[in-house]
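In what follows, structures are represented as C-alpha cells.
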Structure I
Amino acid sequence: MKKAGGDYEKNLAGVSRREMLKIMGAGAICTLLPGARHGESSEGFSTSGGEGLIFLVGDGMPLGVIKGMHQIRTKVYGEKGTNFYARMKDPNSMVGYMSTDSLSSIVTDSAPASVTWSTGVKTLNRVMASLPDGRPLKTIMELVKEQGYACGLVTTTRVTHATPAAWVSHQLQRDAEDEIAMDYLKFKPEVLMGGGSRFFDPSRRKDKSDLFKAFADSGYDVVSEKAHLLSSETLSSSKSLLGVFSSSHMSYYLDRIHQPELSKKQPSLPEMTRIALQKVSKNPKGFVLQVEAGRIDHANHSNDAWAAILDTYELDLTLAVIDDYLKVNPKTLVIVTYDH
C-alpha cells in the first residue's frame, strides 16, 4: 500500500532549507526529480450514515504561501496541479473573502479568529470563546455535542493552542493552557490529536494533575507514538482517542521528513486526519471535525519560507485524504480557510 505523498517525501528527504535556497537561487529547477502527486490514499473509508462538517485551517496561510506551494509542485516537480487549485476551480466549490479584524485590533490573533468561526461572534485578541465582558459564547461543537454528534480536533500545534481550543474552551487568556487541557477533559471530544504533552503531564503541570491518566480513566485510548497510533489495536478500537506526540508543537513537516527520529515518532497531518475521520464518522448522527495545519504561521513569523511552503504542502496532502472520504460520504461540508 502506498502512503500519501510518499514519492514527494523521498525527493525532499535530502533537501534542506539551505539546499533549497541554492537550488532556487541557481534556477536549477531540473535538479529535483519530479514525482510528487496530488496525494494517494492508503486505505478506503466506509460509508457513514450521518452528515459531517470538516473545517480545515491553514493558520497564518496567506495566498502567497499557497501560490508558492503551487509553483513548487508545478514548476519544480512538473506536476499538473495541486489539490488547493483543483478545489478552487471546481464548479461545485464556493470561494469567498472575509474580514479578519478582531474587536481589539485590525490584526487578529488566532484566538478571536477561531472564536468567530466557532461561534459567529467577534471578540478581543487572546480571548477564547467569550465576550469582552467575560460571558461565555456557546460554540458549534458544544451545540452539536449536546445533540449527540461526534467532535474532533486535529492540529500540528499544541492541542491547547488557540485555534483548536477556541471551539471548546472559554478561558479569557489563550495562554492558560493548563486550564484549556482540563477544559478538553470536561468536554470529552471523540478525537484530540496534536502536540503539547507538557500540559497533560503531572510533572509539568502547575497543579500536578495527571491528565493522561484522567483521559484513560474516562475511556480514551491515549497514544504518544506514531506506531501506536497506526497500530491495528488503536485503529480497531471503539474508544475515543487522545494522541499527543510532542512536548510542545509538532515539528515542521520539512524537519519530520528530513529527520528519521521525528518521522518515526510524529504522524503526519494526513495520517492524523484519516484516523480522525475513521473515528468520528462512526457516529450515526454525524460529526464536526476541525483540522489545523498550525505551523505555517510559525514558519512565516520566522521568515522560514521553505518550512511554510512544505507545511502548506502537507495541508494540500490532507485535502487528498478528505477527497477520499467525500467519495463515499458526499453529505459532508468542507470549509478550507485561514485566519491571518
Structure II
Amino acid sequence: RLCVTHMSAASVDAAPIDAASLWPELDRTCAYINAASRTPLPACVLAAGEAAVRRKAATPWDIGDTEAQKEEVRTLFGELLGGGVSSRDVAVLPSCSFAMSVAAHNLRGAMRARPAGRRRVLVLEDQNPSNVMQWQALCDDEGGELLALPRPADGDWASALVAQVDSGSVAVAALPPCHWCDGAVVDLAVVGAACSARGVPLVVDATQWLGAAAPLEPARIGACFVACSVHKWLLGPYGACLCYAEPSFWRGARPLDHHDRNREGAQHVECLPMGPRGYPTAFQPGARRLEGGGREPEPAATAFSTPQAPGGSRAAAGLRTS
C-alpha cells in the first residue's frame, strides 16, 4: 500500500498517511511524485468543493456573505505562518501573481526614491514567474533593472544574496524560501537581516514552502509581504492565494482592485449606500483592503476551512485540529 509523508507546519514530525483512503480519486496507474508542482485534492477538500457548488446551484439566495468564512481562513493562515501573525494582516487574493502585482504596485514609491543605478530588483535565476514578471514591468516603468542572481557554485544562496544587498544597488528583494526547480533552501532570516539593515523591502513567494516546511514567521525574516497560492502544499483548488502584509505596508497601501467589499462597513450591509459623490472611499481595516473584487470561489474558500485533512490537519492549511 502506498503511503506518503505529510509534514504539518505545527510539527516537523513525519507520520505515514494512508493515501488510498485520503486520495481515493487519484489514478493508481501512475506513481505521481511532482506534488511540488500541483497536489491532488484530498477527499475532504473535494467533498467541500462539491457541496459549495451544489449550494450555489440549489439555493443561491442562501449563500450569504462569505466574510465569516474568510476571517476563519485568515486566522488559519496567520497560525500557519507563525510568529503571532494576526488575521488583520492577512488578505485573500485570486492568485500569487495578483498578490505580487499588489506588492509591486505599492512599492513603486520605494523604487522611485532610489537614485538611478540603485533601482535593482533582486530575484533568483530561474525563479518562479509569479514573483518575477511584476518586477520586470516595474523596472521597465521606473528605470530599474531586474537582477537574476545566478546559482552560486557552492550552493549558498543566502551569502550570494546578502552580497548583492550590501552593494547598495538593490531596491527590492523578491525571493522564495526555496528554489522551485530543485528545492534548494534560501536562508531568508540571513537575507532579511541584510535587507532590513539597508532599508530594502523583502517580498516572499512562499507557495513552494508553506504546508510542507516550518513556519516562516514574517517578522523574524523581516518580510513586509508574503504570498502563498493554495493549490500546492496547502492542498486546495485553484483560484485563491493568501498573503500577509505587515502593518507598515498595508496602512498606506492602495489596492489594484477598487470594489465595494474592500470598503469600510461593507461587512455589515448587503450593499453600500451611494451618496452624491459616489460610494464610500474609506478602506476596510487591515490587509483586507487589498483583496480582489467579487466573491472568492466558494469551493476554494470552503475547502480551505474544512476541518479534516491528511495527518489530522486542516485542509489546505496543514494545521492540526484539537
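Bear in mind these aren't lab numbers, they're just calculated from the coordinates by the rules spelled out. Small disclaimer: the values here were computed from a predicted structure and weren't measured. Cβ atoms are built from the backbone, for glycine too; each structure is taken alone.
Here helix-only ellipticity at 222 nm (-39500 (n - 2.57) for each DSSP H run of 4 or more, over all residues; to 500) was derived from just one of the structures I, II, and that gives -11000; the source is I. When mean count of other Cβ atoms within 10 Å over residues 53-60 is computed for each of I, II, the one that comes out at 23.1 is I. Sorting I, II by relative contact order in percent (Cα under 8 Å, 6 or more apart) from high to low puts I first, with the largest value. When Rg and Dmax of the Cα atoms in Å is computed for each of I, II, the one that comes out at 19.3, 58 is I. Once distance in nm of label points 7 Å out along Cα→Cβ at positions 157 and 213 is computed for every structure in I, II, the highest value turns out to be that of I. Quick check on the output: 0.95 is FRET efficiency 1/(1 + (r/R0)^6) of positions 117 and 277 (r between Cβ atoms, R0 = 35 Å, to 0.05), derived from one of I, II. Which one produced it? Value 0.95 for FRET efficiency 1/(1 + (r/R0)^6) of positions 117 and 277 (r between Cβ atoms, R0 = 35 Å, to 0.05) corresponds to I out of I, II.
Out of I, II, choose the structure whose coordinates give distance in nm of label points 7 Å out along Cα→Cβ at positions 101 and 181 equal to 2.6 when calculated. The structure behind it is II.
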